[in-house]
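Once you scroll down, you'll see the structures, which are given as structure tokens.
Rule-based calculations on the coordinates, nothing more; no lab input. Since the structure is predicted, the reported quantities are computational estimates derived from the model, not experimental observations. Cβ atoms are built from the backbone, for glycine too; each structure is taken alone.
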Structure 1
Amino acid sequence: MENEQILLQFDEIERKVETLIAAKNAIEAANTELRNENQRLSEELRGKIEAEKSYQEERDLIRSKIDNLLVRLEEMAENP
């Protein structure tokens, strides 16, 4: 009877270990998925930052050209 009890305890320990291994594998899979998502979002953010920088540079260039045109118009108005 004592051996039977010991075998039952080993079976229970084995089931718990299998449950822990399954949980560990699920956590590792989720962690890998989250890392991949994080990398994708980081790349997307870098792209958006670059697009924003490009937009800002283009806007600054347009503003500079408009300012130059306004100065030329003012000069023409002052010296007809």
Structure 2
Amino acid sequence: MPVYSLGTIPIVSVEAFKVHVNLKFFKGARLQDREGLLEGTGKGVRHVKFRSNEDVEEGKIRGLIDEGLERAIATR
């Protein structure tokens, strides 16, 4: 499972399952998620679930990744 981080701060990972792929945001509960893409109910982690290529909306996903990076930079 690849994890993408800023230094030692994990931002996002890619999790492959049998019928879907999750893009997991380690601090997803803190993201604004204006598009309503994030799933999950934990205290921190949220994910976006992709069941097909049509589920991928690059601009919206990029916004979440950018916000995750901005928050990581602010907490360094």
Structure 3
Amino acid sequence: METKITSKFQTTIPKKVRKFLEVGAGKELNWHIIKGMVVVEKDRKIKNPTKFLTSQIKLDIDVVNLIRKVREEII
């Protein structure tokens, strides 16, 4: 995909990219430079921050064994 930059340093976001990012007029994009590459992402509003944060934590815990150990300590 190729676009041109105008004299005001503007360009058109290609249709495939707009569809992929699910963005339209008035939406905000975040631009990052990472190791010489430009990365664009849409601004995300997290609807349920608690659910999002807990989904990011990967715990490798065997809950059944954990409960057994706690019970043994109590008895």
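Each of structures 1, 2, 3 was scored by distance in nm of label points 7 Å out along Cα→Cβ at positions 38 and 62; the highest score is held by 3.
Taking helix-only ellipticity at 222 nm (-39500 (n - 2.57) for each DSSP H run of 4 or more, over all residues; to 500) from the coordinates of each of 1, 2, 3, which one would give -36500? For helix-only ellipticity at 222 nm (-39500 (n - 2.57) for each DSSP H run of 4 or more, over all residues; to 500), the value -36500 is produced by structure 1. Structures 1, 2, 3 were shown, and P(r) over Cα pairs in 5 Å bins from 0, in percent, for residues 6-45 alone at 6, 22, 12, 15, 10, 10, 8, 6, 6, 3, 2, 1 was computed from 1.
Source structure of the calculated read-out (semi-axes √(5λ) of the Cα gyration tensor in Å, 20, 14, 12) within 1, 2, 3: 2.
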